[in-house]
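So, here come the structures, one by one.
We did not get these values from a lab; they are worked out from the coordinates using the rules stated. Just so it is clear, the model here is predicted, and its values are computed rather than measured. Cβ atoms are built from the backbone, for glycine too; each structure is taken alone.
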Structure I
């Protein structure tokens, strides 16, 4: 079976409701996606770095328990980062991050990558000058091996101050990607543009063939190189927490790519309506499962019914 390979940050999420801690769970945008994929039987490997401490050992054990290979994690002398997530009345989160000062980062040891394996990357980790050389080197290696690259922009307003320091990393990421996903809030923050069609036309289409723009609970929009443009409504659900909603959308989309046998060549040539419909259905079902639990991933019950 084709593999999913992620590269990104790992943190310990401490979740608060009404200013009281409710749970402490391993997290990080790409990390959450990999856990959900591993639970659903997709061979999953994760390149990351965190502390060689008690929290780091707990996270590595958690990865193994959920079917995610941890052989390509670098254990650092610094402490594992913490994220405090404060849920509001809509179960949306505001974050405070605590990290040790960066130390020298060793190169990653790469997993074996085969044609049409899927690589997930994104968030500020994929732009951060401190780790950008490692990320770019890996992405270029994966592209040369024929992998499908899925880029989740996920650019938070707290990083606006860093825009002057990321150089061409954003454009490089988009050009490397076979699929770019972001929220309208991401693109308002980055470009001052909230219209998905305008973002695709002016910023994405000349660099990447496939674009997904999400709008929270409003319909998402798909654009591709074959001229396909479509809106997909989002079914209303009772949420417990929206932490990991976008991460699990990504996981579900990648699950759909593997399940449906969609290759990089097919993505770059343009998918049919039926193929897009199924990919979005998978993505939305994963996201809904996550939002209806207190954790950052699909539930074990959902995973059991979606095993590949």
Structure II
């Protein structure tokens, strides 16, 4: 795919505005950008796990989804999408339909990393011709900002509250992208919003048009859960990339490819200090948290570079 920002912005919108998502939320930007990568003439069947996106974009009789949309339970977006894809292949084989159709499942980290992991793993293992897109906002934002397995260590949430004894979430964030790669799928990638959206746009197009199962993990910050001013969304994602908290990479047929290497890797504190959920880490006596966070980021970055063989 040859990316051209002007041409990309002129493509048909598949996700309409007027929804009820919060200002400064990354999730609708992620979905709007992904759907814009569909080629002209291709339909999409979209399945969506219960989430902020579902309840805020599909309030009967109104919808922001221009393609066919199926609302699923928290746990079965991938299972539904794989079932519809199988039905499509059967009908096409029987000669009952002839149109080109793509299958996309969307879910937040709660419905992807946790509750929907079983159905996601099954769909990827079976190799259905579909793409699963996780818009990762690192907690169960729709139901009260509870911690998920995607929540970073030390983050303050309603179920990992910071106090005199508990320093926020005590476990590390699950590396779901690597877990998806372990399923042997032909394409998996990690991305977010940075620059002119070239990275996320190209990866979304690859994911949609790679035959077989594909997985796309998109960092999509939440202003309420992360506690940042709504206008800081793009700066937050940029800092996530420049500090290597959220590296940009893809895995094509098992080969790791690093898409971006910061010229001057910033300390993790530059990313953490912009978010209220980590404010306790900067209090006197909590320096060990900052040191532990930096050590974890450095270790993950080192591992990724070794996998990409680009050291």
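Data table
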{"read-out": "Identity of the structure behind 14 (criterion: percent of Cα pairs over 34 Å apart, calculated), options I, II", "value": "I"}
{"read-out": "Highest-scoring label, criterion being distance in nm of label points 7 Å out along Cα→Cβ at positions 141 and 197, among I, II", "value": "I"}
{"read-out": "Structure with the greatest value (metric distance in nm of label points 7 Å out along Cα→Cβ at positions 181 and 269, set I, II)", "value": "II"}
{"read-out": "Comparison of I, II by distance in nm of label points 7 Å out along Cα→Cβ at positions 77 and 277 - largest value held by", "value": "I"}
